[in-house]
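The structures considered in this document are given below.
Any read-out appearing in this document is the output of simple, stated calculations on the displayed coordinates, not a laboratory observation. Predicted, not measured: the structure shown is a model, and the values here were computed from it.
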Structure 1
Amino acid sequence: MTTPLSGSKRDIPADLEAEHRALKEQTAALRREHNRLHSEGGSKEEHRQHIRNLRTAIGQLERHVDRLKNLPKPIG
């Protein structure tokens, strides 16, 4: 019998799993937008908006990490 690793999916509530998937998709979209802006240029306003979106995403990721850190420690 194996013991699940701390932080494994079995230890994470469903709402945090869903949040994690959504943040992962959001991060991928931001990466695609970043690559597009680098390859195609983009207006100054598009770059500003991208930076605002990145800052918002960073805040969301920080809150997500805090919620993960505050999960109860597994017994055993």
Structure 2
Amino acid sequence: MNKQKIWNIVDFIRHQGKLPTDQFGQILPIDDLLGWFGLDECLSSYEQRCVKEELAAMAEAQLALEKIRMAEQLRTGS
């Protein structure tokens, strides 16, 4: 496995902005995210697992930030 390859892929995804969501605003499931970015066909199964772990962490962080923003808006009334 090439760690640099994984880092570059994750960095590319991070620079896309927020992770893609479904019609209800929910972040797509991790397997769907792999397909969304076309990674399901170009990575080995081990590389896919590594990227999935990173995507799961990114999704968790994005949800936490959204909760913090909502709490801040409620607190300030904006």
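Annotations for the structure displayed:
- Looking across 1, 2, the calculation of relative contact order in percent (Cα under 8 Å, 6 or more apart) that yields 48 traces back to 1.
- With helix-only ellipticity at 222 nm (-39500 (n - 2.57) for each DSSP H run of 4 or more, over all residues; to 500) derived as -22000, matching label from 1, 2: 2
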